[in-house]
Structure 1
Amino acid sequence: MAKPTFPVDGQLLKVLLRAGASLRNPDIRMPVLSSDADGFYLEMKVEADPNGEGEDEVTRRIPLENLSEEDWETLKTCYENVDFKVCIERGISNGLEKITDTSIKRLFMSLLTFLNPRLVSILIYLYREASYQSGGPRVHFETNALMEELGYTRSNNGSFPSNLRAQLNMDIVWMTRVELIFPKAEKSRRNQKKDRTEFVVKRLFTIEEFEVANGRTQNFDPNKAADYTSELPLAYTVSLGFVEGLGRDGDYVLFADSINLGQRVGGNARYDTRMRLLIYLANRLQWDKPQDGQFLVMSQQYVFKNLDLLGKNESRNKKLLWEAIEKLKSEGYILEAMELSEKKKATKICLKINSEMLRCVNKAGTKKSELLLETEGANR
């Protein structure tokens with residue numbers, strides 16, 4: 001009997017890890033302040049990697065709405081006080097310590113930590129809830145239910161700790177603020193002029209409604225709460241931004257309904273290599289299209305980069321990668337795994353994916369990679 005699954009839009013999965021690249025990623029450019037006729041922006045770009053299949057450029061951008069010229073000058077002063085080298089070497093909080101304005105500090109934090117594995121877990125949760133409900137872009141969820149799904153523990157009084165509540169509301173609001181800008185899919189550009197590239201501008205989701213307890217102020221604002229307080233609405237209704245593949249294009253990936261979205265409380269979400277690997281595999285399935293009985297073969301170099309394993313100690317990077325592989329094997333996503341190392345050739349990571357747990361659906365079809373291996377005689 002087939003395992004229950006739910007779909008996640010293929011276009012989203014193709015940009016997800018690129019859009020969430022950390023400051024240490026070699027393709028990333030440091031954040032900049034920009035402006036045009038439509039307003040002011042804080043943005044950072046992940047350059048296209050010409051040697052990485054499917055690694056298009058992606059820009060994450062926060063439109064700075066209702067910003068006066070005076071506010072813009074204040075923001076530029078704060079920007080000059082950000083030490084991006086310290087952010088990379090000693091952590092983002094240390095790099096932002098000279099900024100005293102809470103809202104501006106959280107603005108930078110939202111861009112610099114965008115789409116870390118915890119945010120990805122929240123996003124996957126929303127797609128699963130959407131499949132339970134209408135199957136369309138609109139999804140309603142209780143915030144306590146989401147916190148339980150993330151593995152958080154209630155306090156003795158039955159509520160969740162204020163720091164976890166604050167973090168969740170910041171996560172939700174931050175994901176609505178950031179726009180993603182990326183090239184339109186090749187199949188949609190075929191009739192475009194060759195000297196032009198068409199770009200898509202999308203948000204992960206938008207907030208349509210939220211609910212607060214009776215007796216609370218009627219002027220409650222989730223955005224202000226994310227910047228200044230630990231308040232969290234009881235429930236949200238949001239509209240997902242990436243849904244084309246779920247209907248019109250038939251381009252999506254099916255995830256097992258039993259997916260574990262739990263977070264290690266007190267741990268840095270950046271180090272959740274297991275979730276990064278799962279999303280990377282979902283992305284690669286769309287490019288390589290392995291059939292049952294075939295291995296998905298990937299360059300270790302690109303696996304490291306997309307999993308944010310960018311430390312100088314390659315032995316440690318390999319250890320963390322194989323720990324993540326073993327976790328996904330224990331959960332049933334990976335059936336077999338091995339490493340191929342040949343003289344004068346780059347190391348390859350070879351994984352056989354369980355199609356009952358993770359499966360690509362694409363009506364249009366995609367050219368199969370030449371790197372797929374048959375399982376006969378394949379051992380780690």
Structure 2
Amino acid sequence: MKIVDRCSLFAAPLLAASLLAAPLLPGCGSDDEAAPAPAPTPPPPPTLTLGSPNTVRFANVAGGGNAESGAVRLQLAIAQPGFYQCDAHAEEGGAALDGQMALSLGGAELARDSDSGDGFDSRIARQLAPGTYEVRVWEWQNRASSIRVTCSVGAPPPAPVSALTLGAPSVVAIAAGQGAGSQPELPLTIAVAGNYRCDASAAGRDAQMAIVQNGQVVQQDSDSGEGTDARIVRQLTPGLYHVRVWEWMHRDTSITVRCAPDLAPVPAAANGTLALGTPATVQVAAGEGPIGQVNLTLTVPAGRYQCDAQSGLDAQLAIVQNGVVLQQDSDSGEGTDARITRDLAAGVYQVRVWEWLHRATPITVRCAPQ
């Protein structure tokens with residue numbers, strides 16, 4: 001029996017239709033061989049398992065582009081609602097680098113961090129609902145590095161802080177990161193107008209502080225106290241304030257806060273007269289703003305003058321007239337001494353001095369013709 005293959009059997013009828021349609025039979029021609037191969041399925045992003053570190057490789061972006069554009073993306077599945085903490089540590093050749101991290105859900109960024117962990121490590125600690133999150137990591141200066149990422153169940157944020165009592169210290173726990181738990185606010189009620197001093201200290205850490213009223217920062221400080229302690233000294237009117245505290249590098253710590261009436265006299269708007277060519281030593285109080293400044297009245301004929309401010313710390317200097325700062329200086333003199341040399345019209349001026357970190361110190365001031 002003669003065997004007829006199916007392609008030959010249907011060749012004639014299909015020939016007539018070849019101009020109208022492509023061949024309908026698979027395997028009867030070379031069209032299938034020319035069809036493009038399906039695109040390969042991209043590999044799934046690396047995943048994070050709670051409690052287990054995952055080390056990924058960050059390769060610096062070609063051409064020195066934005067480091068974040070080359071971030072490595074990892075998936076993190078959260079099954080139960082709770083408080084979680086993610087850390088990213090970058091290093092190369094045993095040397096620690098600067099890992100950066102961002103957390104997103106459904107394309108919306110929830111948080112990002114740079115240095116809230118140990119050293120230059122990044123840390124994000126926050127409440128998370130069930131879902132699949134994306135953790136992006138990269139190196140701040142676009143350096144090739146290995147980045148170790150660890151996410152785990154974290155400690156819940158500290159309980160709400162009770163109100164401050166004047167004269168009594170209060171210890172508040174600070175959570176790592178840049179969220180609400182890392183910047184608690186302690187209510188402070190002022191009943192009598194007066195001069196008050198607030199201090200914030202953290203052993204082995206760098207406490208920061210701000211006084212807030214009606215959501216607005218009234219004054220903020222970093223290192224005006226002892227060492228790296230924060231201190232604010234200022235006049236307060238009766239009302240409700242909040243003392244906000246945090247750690248400079250957003251690390252977890254405990255901060256001791258104390259506010260009390262300040263018995264030191266408030267410097268007047270003018271604190272004496274400065275005679276041309278005669279040095280005067282004044283005592284500058286700790287604190288930012290007018291409380292930490294001394295203003296000396298200087299009367300001069302027209303001419304060119306040089307004013308110097310010297311201190312064992314870091315003296316600052318400004319020449320003021322009618323409330324307007326004409327010139328200000330920090331380190332134009334010897335070392336960290338301040339110096340201003342300029343032409344002055346005949347008239348009355350104020351020579352204002354203070355300390356750069358708002359610390360209490362004596363400052364010697366001298367102005368003389370040039």
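By the measure relative contact order in percent (Cα under 8 Å, 6 or more apart), tell me the structure among 1, 2 with the highest figure. It would help to have the intermediate numbers written out before the result.
Values: 1: 20; 2: 12.
When relative contact order in percent (Cα under 8 Å, 6 or more apart) is calculated for 1, 2, structure 1 comes out on top.
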note = Calculated from one of 1, 2, P(r) over Cα pairs in 10 Å bins from 0, in percent reads 4, 22, 33, 26, 12, 3, 0, and the structure in question is 1
query = A value of 0.20 was computed for FRET efficiency 1/(1 + (r/R0)^6) of positions 51 and 219 (r between Cβ atoms, R0 = 41 Å, to 0.05); which of 1, 2 is the source structure?
reply = 1
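Who wins on percent of Cα pairs over 19 Å apart, for residues 139-258 alone among 1, 2, i.e. which is largest? Present the calculation step by step, with values, prior to reporting the outcome.
Details: 1: 61; 2: 50.
Top value of percent of Cα pairs over 19 Å apart, for residues 139-258 alone goes to structure 1.
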query = Comparing mean count of other Cβ atoms within 10 Å over residues 107-114 across 1, 2, which is largest?
reply = 1
remark   = If helix-only ellipticity at 222 nm (-39500 (n - 2.57) for each DSSP H run of 4 or more, over all residues; to 500) is calculated for 1, 2, the one returning -10500 is structure 1
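Each reported figure results from applying straightforward, stated rules to the coordinates on display, with no laboratory input. Treat the numbers as computed from the prediction; the structure is a model and nothing was measured. Cβ atoms are built from the backbone, for glycine too; each structure is taken alone.
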